[in-house]
Structure 1
């Protein structure tokens with residue numbers, strides 16, 4: 001038996017998954033799901049959704065840069081923007097699985113419908129990962145709202161994101 005030099009050696013196909021979201025900004029809850037997915041898959045694509053009808057606090061390019069910075073240590077995370085259907089993003093990159101974090105039962109109702117639709121459209125599977133209880137209440141919207149009113153969100157986002165939030169919000173004053 002010969003030793004494999006990497007996951008693509010001897011015909012082994014890379015196991016790929018995508019973690020989609022707006023990530024405006026990325027929180028410790030998002031990072032926890034991405035970190036856990038990166039242990040299960042050879043490559044984790046973080047797909048930053050472009051929503052032209054919604055003005056984000058950070059531009060898509062800024063979000064991508066922040067995510068790349070905070071996921072660099074994992075070594076198997078690729079970050080890029082996407083618009084349109086997530087299943088098309090998956091098809092173009094040969095990604096068979098979507099990984100989603102679930103915070104509460106209310107998330108499950110919506111996410112189950114999306115998972116069933118995505119599977120029906122393309123056969124892509126969705127894996128639900130329960131959120132670490134520490135982050136069960138956390139959302140980007142909540143972080144932005146608390147930070148806007150001067151609340152301390154340092155424990156809810158990676159340090160580089162906290163710094164970017166502070167800079168952005170003081171610039172807007």
Structure 2
């Protein structure tokens with residue numbers, strides 16, 4: 001990957017456009033399909049070449065209220081004790097063709113681990129003429145590393161939920 005150093009990311013502070021951004025996750029369910037969810041209350045900022053983000057776990061978007069309650073319980077996110085998921089980049093590498101790799105520290109349930117997200121970056125301007133940066137990133141984490149250990153077995157064997165979770169982040173950030 002031909003890289004451009006993070007110092008060459010456009011200068012300034014860019015803040016989240018929440019209407020055009022999503023923070024989600026995907027996990028294998030019953031070994032046959034992919035279950036997806038999103039967080040609706042999020043913040044993100046790109047400032048001085050550092051990308052930061054926070055998701056409020058109580059705002060996880062799930063169609064079934066009993067499932068949402070289970071996700072917020074100590075079996076999963078433990079929202080009462082750890083109400084946020086946070087990310088802070090440590091390095092951003094951008095290739096000439098717009099591919100991007102973002103290294104950083106991800107904190108879930110109070111556990112912080114290094115993670116690398118890969119995807120694309122694009123620059124443009126919005127309808128008001130403000131500079132915007134778009135980032136489409138994915139990273140895969142083993143949920144057990146963050147204390148998300150709940151599991152059930154299928155009647156004929158196998159896990160109900162996969163251990164690997166794909167984090168999917170699509171950001172549009174406007175220059176402040």
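Only the coordinates and a few stated rules stand behind these numbers; no lab work does. On a predicted model such as this, the values are computed, not experimentally measured, just so you know. Cβ atoms are built from the backbone, for glycine too; each structure is taken alone.
A few comments on the model shown:
- Origin of the value -13000, where helix-only ellipticity at 222 nm (-39500 (n - 2.57) for each DSSP H run of 4 or more, over all residues; to 500) was derived from one of 1, 2: 1
- Comparing mean count of other Cβ atoms within 10 Å over residues 16-23 across structures 1, 2, the highest figure comes from 1.
- Each of structures 1, 2 was scored by distance in nm of label points 7 Å out along Cα→Cβ at positions 24 and 56; the highest score is held by 2.
- With respect to FRET efficiency 1/(1 + (r/R0)^6) of positions 64 and 96 (r between Cβ atoms, R0 = 41 Å, to 0.05), the largest value across structures 1, 2 is given by 1.
- Structure (1, 2) behind the derived value 1.8 of distance in nm of label points 7 Å out along Cα→Cβ at positions 104 and 136: 2
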